[in-house]
Structure P
């Protein structure tokens, strides 16, 4: 099942997408809901970020090959950081290069996990019961802030529009063996599989729940594979006019255009 959030005729609604047809989502997304009548066609609406997250929690260095390309040691436990919820944006929206740090903005293809109900101190075997579904995400990062100016990650990861998410939430998916890639202006930059994760989805969610309460709608970014811009021999950063796509098997494609802050 594909859960969407969309705008049509100046109204924001939730729906269930089947093919190109949108059906009304009836009830509470985080408890009981059902599928109602058809309300629109996909081409008639503007897709939005599929969830309003109370928290965006991210994991760093979670693909073996990415850790190797950066020269980092394989972590013994998930490396956790947070992104501001105001960084969230949707499919086909603009990624804005901020005035304070426009020159070293990088892309990161990531599988996003969306939590369905309050989770605290859960074990790996229980995790499936706490997941609403999965989406494509792009953990946009200002590398100069991250590595030179601030030498920590909060500001670098949290500028407005630095968390594209979408195009929908896919509920029926095994997250442990999915092809994942990023494509910049038609050129493949990252190509991997979630099987290369150091910590799988169940381990990540369980670990986080033992450190903090995971609220319904929490978005968890599970790390990025090798091929990011800053780790290349000839560094590649996002520039105005670029188009960056994140594609994940079984979910779809998240597309965004890059603009400068005015």
Structure Q
């Protein structure tokens, strides 16, 4: 097996006397989609926050391509290759959909978030942004102001911004939450397309077991902040202890 793109080593965070994430060690490979599941309060989103830098770890480390990034800020980790979906919501709510994506494309090209240059003739940046909007089915909304978008379209825009960043690691925290049954498949299809590229590491927090069964190469289960199970979906789902203690009726229904 090749060296992992992302690895956490004994990652831990305490809030007062409560251990929210308890010495979690996991390695994530390129081309692999890992679903992170567990009951409410299990530490899934907190684990995401530790990886992406939203909160500082009490103990343990995060490695990206073998390099310790534990001391880096959110923006530094993003530049290094960790992309967290939905942390970019309302980047510029008073700008249009196209302008939002174009700014991220511009930043990714090394030109920074330069609002003044938006009016200048960077045709290639605009074309790249338009291609991403077409990919997420938002091309028709390109001239719409972001604050006026529906919830579902805001979610699709958040995925567009993440795609524009082109990170090595994609992190999706309940990407279809609050979306209608008509809107959710678009985001799930986009995640499937990213997986099909075969060269990106994808982490997915999701409660819908049918989604996990369709997309995941691997499932890890957190319970009370600790790693309770890790393995292929069929193996983890079939585990009696996981079904009874962590998934309950929802997994039985699947």
Structure R
């Protein structure tokens, strides 16, 4: 029995931590393409797949969102607008690890953290935002730290400052749907049916909901979480701080 247990333990993947970096350690130098890493992991593949899917099929009336972002007077307002537009989409789990393009996400009527980040990235890119100023940031889970589980946000550099565009956390989402009289399940079905047309385009970016989902890095509540990776279409930027190995 003891030998069987030892054999099973040797087959379990272990997490080896190397040069652990926390989110708060991130700074604008990480956006420099000179810091691009040679590492190409599964997240990069899924990210590229979402970009390719969007190039093949954009949602009907996607330009309504793009134009809404483009008409903003500065980059911060563009980011705040994209953040609020996409945060309307309900959080619905069980995506089986998908990294969804906008069209796939709207057809599903609900998304998770990595989808919020990728769709905001794509929306800003389509509105003319420089992709070199955006990074898809993966860090330690909010609820299960030190387990290898991850949370994903969009990190954006504006005037040498880093902003974190996050989804609405549960309490903020509840307040949002209550304030606007939205039934989450019905809204999800409306998005599936109407796509972009189900989303609200009129809102004030200087609002409670911006304050609860868009923050300077130093004010990000989870900035002590360990950083897994940073990437955009140029590839991975910061060397992965977590390496997964299997014992042989």
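From which structure (P, Q, R) was volume of the Cα convex hull per residue in Å³ calculated, if the value obtained is 123?
Structure of origin is P.
Ranked on Rg/Rh (Cα atoms, Kirkwood Rh), for residues 33-80 alone, which label among P, Q, R comes first with the largest value? The partial results should precede the final answer.
Values: P: 1.28; Q: 0.99; R: 1.12.
Largest one: structure P.
Computed from the coordinates by the stated procedures, all read-outs in this text should not be read as laboratory data. Everything numeric in this text was worked out from a predicted model, so none of it was measured.
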